[in-house]
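Next come the structures, one after another.
Read-outs throughout are calculated quantities, based only on the coordinates presented, and are distinct from any laboratory measurement. Here the structure is a predicted model, which is why all the values come from computation and not from measurement. Cβ atoms are built from the backbone, for glycine too; each structure is taken alone.
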Structure I
Amino acid sequence: MRILAVETALGACSVALLDGEKILAHRFEEMARGHAEALAPMVEAAMVEAGAPFSALDRLAVTTGPGTFTGQRVGLAFMRGLRVALKKPLTGVTTLEAMAAAAQSPRVAAIHDARRDEAYLLLREKDEIILAPAVMPFAEAVEKIRAFGSCMLVGSGAPMAHDRLSGDFILSDIRQPDALWVARLALRQPVSDAVPAPLYLRAPDAKLPA
């Protein structure tokens, strides 16, 4: 089962091509902007490295958010286009789920700095999502993690949250989602003909003129 996954929703751009559990190609680069320009060349490089034509793919995967408005659209638009061209199923995975999976820990809090003193938060215990992706004041997110109890912290908000927490909370080095874990999570999900939609947890900053 060959799957191509991409991730552009937050502060990195990444591509992964897997054949089951085997990694055929993987690219990851942290970047605050420029995802639209970087994605296609990264995908092409990954396919060349793997020596695989696009026709050999069985599935596609992409992050749906939460993330930046532009970043979310870049990955989704690119993979939706491949879905139509290749007639292959496309699976959506949230950015917080991907970071939580990368921790490989039984209890994880994925907390990403959403700016404006807010955070995106997900809580996971083993394979169960205790708190689905949500946006809230950063201080409230820290209190939810405190109530959740001992766990590993991932995401760009993890260092700040760790500073405010006491007890057995482990700070990981995971700050951004990676397409490698997007692919691995997607392979565990059933194939669907549904088209993934962007996950927006708050209204966009831009406002239409009255």
Structure II
Amino acid sequence: MNKNVLAIGAHSDDVEFGCGGTLIKHVSNGDNVHILIMSNGDIKHSVTGESIRTIEDTDNECKCAADKMGVNLIQLDFPDREVPFNSESITAIEKVINEHNIDTVYTHWSGDTHQDHINTLKSSLSASRLVQNVFGYEQVPVPRVTNVYPVANYYVDITDFMETKIEACKCHTSQILKYDNMGVDMIDGLDVLARYRGNQIRRKYAEAFDVLKMVG
């Protein structure tokens, strides 16, 4: 039986970086895969106010990535850095879950210190309380502190899908450039992390998750 999968991210690149390979694998298995983005993509530097990504940029990058992955894209309109944890955010996610009869959810995992990621996780858990399977995906390595290292207790072999994942991630040129200007190679980080997780399960590439709920 095909699964109805929903991957939730605070920002337009979070899902692809965190669990893109697993989603592509779902698509290859004939599952129905949806990506829900909480913020509208109008991203400015938190200190300088400099524009990092416009809504138009986000739309183009998201469509590029979704097309490469073969998934359905859904975008909400919460402002960047102001994604809430309240009845509005919970209800918005729950409507998508009900509309698409979702049985598997992927969302941010605990320990992240970005407020949008934290609130997206909390909203996801509330909205997914009746969903059978809920997983937290791993944060791509970036220069950001984590206060609690999440448990990696579920692994997905993405060896056959890593190339497509990287192609989809490369669609997010504004985010890659942002970190490149900080001296951080996002694509290399994705490769290193996937190889590390793959080594743990004796595969070339893998993605790791924290199981929040799983019904066999």
- If we compute distance in nm of label points 7 Å out along Cα→Cβ at positions 37 and 69 for structures I, II, which one ends up with the highest value? I
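Out of I, II, choose the structure whose coordinates give helix-only ellipticity at 222 nm (-39500 (n - 2.57) for each DSSP H run of 4 or more, over all residues; to 500) equal to -10500 when calculated.
I
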- Out of I, II, which one gives 2.8 for distance in nm of label points 7 Å out along Cα→Cβ at positions 13 and 29 as computed from the coordinates? II
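For which of the structures I, II does the calculation of distance in nm of label points 7 Å out along Cα→Cβ at positions 85 and 109 return 4.3? Don't jump to the answer; show the numbers that get you there.
Numbers: I: 4.3; II: 1.8.
So the calculation was done on I.
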- State the single structure among I, II that was used to calculate mean projected area of the Cα convex hull in nm², giving 11.1. II
